[in-house]
Structure I
Amino acid sequence: MRRNFDRQLGELNVALIRMGAACEAIINKAIRALFNHDLSLARDAVRDDKEIDRMEREIENFCLQLILQQQPVAGDLRIISSALKMITDLERIGDQGADIAEIISMDNLDLTGDLRPPVVQMAEATCRMVTQSIDAYVRRDLQLAEHVIASDDIVDDLFVRIRSLLIETIAKHREEMAEKVIDLLMIAKYFERIGDHATNIAEWVVFAITGHHKDVPPAPDHPKMNSAGSLIDD
């Protein structure tokens, strides 16, 4: 029985890896489309989001079947329930990668000058966070999960830097750059949100391993009772 359950947990890991890889692929397509002015690639990324939605439904059903059929004990239940939470964040990562691609597909953005380095850094950092958060879950790696959580500060700092550069740009060029600046600010915000979702995944990895999550209060202690069934005061 346990061997079969472990095999199914292995299948869950593989499904999560595939969903994470699909999210990474959308982000990478959006990045390449942005930097290479490839509108066709951007449209491909938008279409790929439907596959991530399908994966979410499939993994959700698999997790619910595991809970109903195997009746897992506390540690295993944390692993499965964490996976259920994680796929919601992965689905949103896919959505936001597709949102970036959709902006690119509608506007041939020119990403040059001082803006290019921080946007490249931000895109690479968020994609790395997604990869590492899934790796941390599969490997039950608490240290890697905590590294992902800490990395969110780097992404937030890059967003602030990009926003400041865009404000400077619109101050210099006014109306002729306003629409492009708004689009680039939206793209940076979507990358920042992807980092947030990767952080959420890493926090659920911590919960799966330790049983502690910053948004989940600890279970209350059971009241002590005597042999007659009366409560005992501490």
Structure II
Amino acid sequence: MIRTILISGANRGIGRSIAERALKEGHRLSIGVRNPKDLKGSNLDPKISGADKVLLNYYDANDINSATEWVNSTLKHFRNIDSLINCAGIFNRTSFLFDEQDRSSIDDLWKVNVMGPWQLTREAWYPISKSGQGRVIFLVSMSGKRSKGKLAGYTTSKFALMGLCQTIRNEGWDKGIRVTAICPSWVNTDMASGISTLPKEEMTQPEDIASISSELLRLPNSCIPFELKINCNLET
């Protein structure tokens, strides 16, 4: 099945790998990023891969209007949407005992990591529900399953996102929408650039997550896992 897919955060890292894999497999992509110019000259540029395959859109997870405009632009261009892959997210080290000047960083985590995918999925819900084989994939994190270290702000936002994923799964089940929360540990991206305890080549690679997403888009409604916990190191 060739799908029409919304992908947020596809300008780098995991989102970029997912988008490139999906394009290679023949899917139609509507990509939402803060600066579409970041993708000009790449294979995710409509001028290179074709406007019948790729649409670039401005999207900021802090701006609900941009989500509405992106969905409307996609429907006008491709006529339908049957899948959404939420990759946009931010990371910071805000701790439980945060300084008062760090309070805004907690708000940022909540807006981007929770409300951003919530609002975008809500905007795209009706067209996705029409196909009977809708797919909604969230890049959550193992930090949405357990807490390690002192990342209170980030971990809280990811636990909340996991709760949202479960509720969206319930909401969409009878409409044929299948939801998957992908929960990797360390992935070899910019977010893990400061990690020295694990060699980059031993981390999960963005291409590995892209392979998983590819399989989720292919599998039938009767065989879609809700939650995928992915480890590159032992967690007990």
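Bear in mind these aren't lab numbers, they're just calculated from the coordinates by the rules spelled out. Nothing here was measured: the structure is a model prediction, and the numbers come from that model. Cβ atoms are built from the backbone, for glycine too; each structure is taken alone.
A compact table of results
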{"read-out": "Which entry (I, II) yields the derived value -30000 for helix-only ellipticity at 222 nm (-39500 (n - 2.57) for each DSSP H run of 4 or more, over all residues; to 500)", "value": "I"}
{"read-out": "Origin of the value 92, where volume of the Cα convex hull per residue in Å³, for residues 57-160 alone was derived from one of I, II", "value": "II"}
{"read-out": "Origin of the derived value 24 (relative contact order in percent (Cα under 8 Å, 6 or more apart); candidates I, II)", "value": "I"}
{"read-out": "Comparison of I, II by FRET efficiency 1/(1 + (r/R0)^6) of positions 73 and 177 (r between Cβ atoms, R0 = 25 Å, to 0.05) - largest value held by", "value": "II"}
{"read-out": "With distance in nm of label points 7 Å out along Cα→Cβ at positions 25 and 185 derived as 3.4, matching label from I, II", "value": "I"}
{"read-out": "Comparison of I, II - label where mean projected area of the Cα convex hull in nm² is highest", "value": "I"}
